[in-house]
Structure P
Amino acid sequence: MKKIWRSIFAVILVLVLIFGWSLSGKYNTLVQLDEQVQTAWAQVENVYQRRLDLIPNLVATVKGEANFEQETLTQITEARASATKMTVDVKDVQEMTDFQTQQQGISQALGRLLVASENYPELKANQAFSDLRVQLEGTENRITTERMNYNTTAQTYNTTIRSFPTNLLASLFGFMRANLFEANEGAEVAPIVDFTN
């Protein structure tokens, strides 16, 4: 009789060890994916910070043009100041939405600044302004690339935490969905280009 109980105990022990090993593997995968999401997000913040770092130089260069629209400079300075105060938890929907709204505000203010600069030939001829404009355009491309990389990483993570049976483990240990970057409101409407003016 003791042999039977020992055999049953050995089988149960092996099953528990296999189950525990499987769970620890899934948990470790969740941790790795969560870290990848955090790393991808840090890179998004890095390129947004690069853009914020370019703004003071751009504003200082534009201020050299005495007649430049002060309202445009004020808007871009205020948008930058507001964005530098923000921290984001990518798993908090409201914080992510607020972040995207802030960044959209900066993009719009920069767009207005660059459009307005077209009316100032001396500014357009300024090499420092030209260099900053090229750096800003390159940064905007980096932002697009890093947002795409973040979304891809977050999608992999989100799919994993929602897949059975990993979703049970994710729920147990508090792994929450990472929010994705979404298109800005109105992005589905193509801009109207009018060369008649």
Structure Q
Amino acid sequence: MKSYFAHESAYIDQGCEIGEGTKIWHFSHIMANCKIGKHCNIGQNVVVSPEVILGNNVKVQNNVSIYTGVTCGDDVFLGPSVVFTNVINPRSAINRKNEYLATKVGKGASIGANATIVCGNIIGAYSFIGAGAVVTKDVPDYALVIGNPARQKGWMSEFGHKLEFDKEGKAQCPESEEIYILAQGIVQKSEVLK
């Protein structure tokens, strides 16, 4: 007996591993040899191409396209109509399946509605990609990026709040009250609360 739910209109190809408690909704297609973790939610009309890896508790909203070469860590959020690419210079008449570039999405990252992630980039842990952004380069951990092309406009906490750093490079999340340190362009969560 399977330990996940798949709507009767969903297609799941051979060789997929799907974790306990995962839900796959209407008209979604999980292609061959994908690995989907526990307690994920795959919205309707989602395409997950062969050999994609999704960690645990990944939320994929409606109409998302996740192509071969994408790996998402645990707790990733993919907003409605997010699109990943996997070839940097596609042409209809030229087969470039052996040129797929890997894209890695770090733990806890959120990618907003209608964003496009150009292949070959790393989306840092807990980063926040604004709606409609076009990501063309690596995104640091905790970074907030917006626009086309996406540019960094700040930093975000693990709870999804914009961080305001003081002169000493410290910021506090208003929800969790966790402290973050900004040093040499890198944000890290402090082990010391308040």
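Structure notes:
- Parent structure of the calculated result -27000, given that helix-only ellipticity at 222 nm (-39500 (n - 2.57) for each DSSP H run of 4 or more, over all residues; to 500) is the read-out and P, Q the choices: P
- If Cα extents along the principal axes in Å is computed and equals 54, 43, 22, the structure in P, Q: Q
- Identity of the structure behind 10 (criterion: relative contact order in percent (Cα under 8 Å, 6 or more apart), calculated), options P, Q: Q
- Ranked by distance in nm of label points 7 Å out along Cα→Cβ at positions 31 and 159, structures P, Q are topped by Q, which has the highest value.
Every number in this text was worked out from the coordinates using simple rules, so none of it is lab data. Because the structure is a prediction, the values reported are computed rather than measured. Cβ atoms are built from the backbone, for glycine too; each structure is taken alone.
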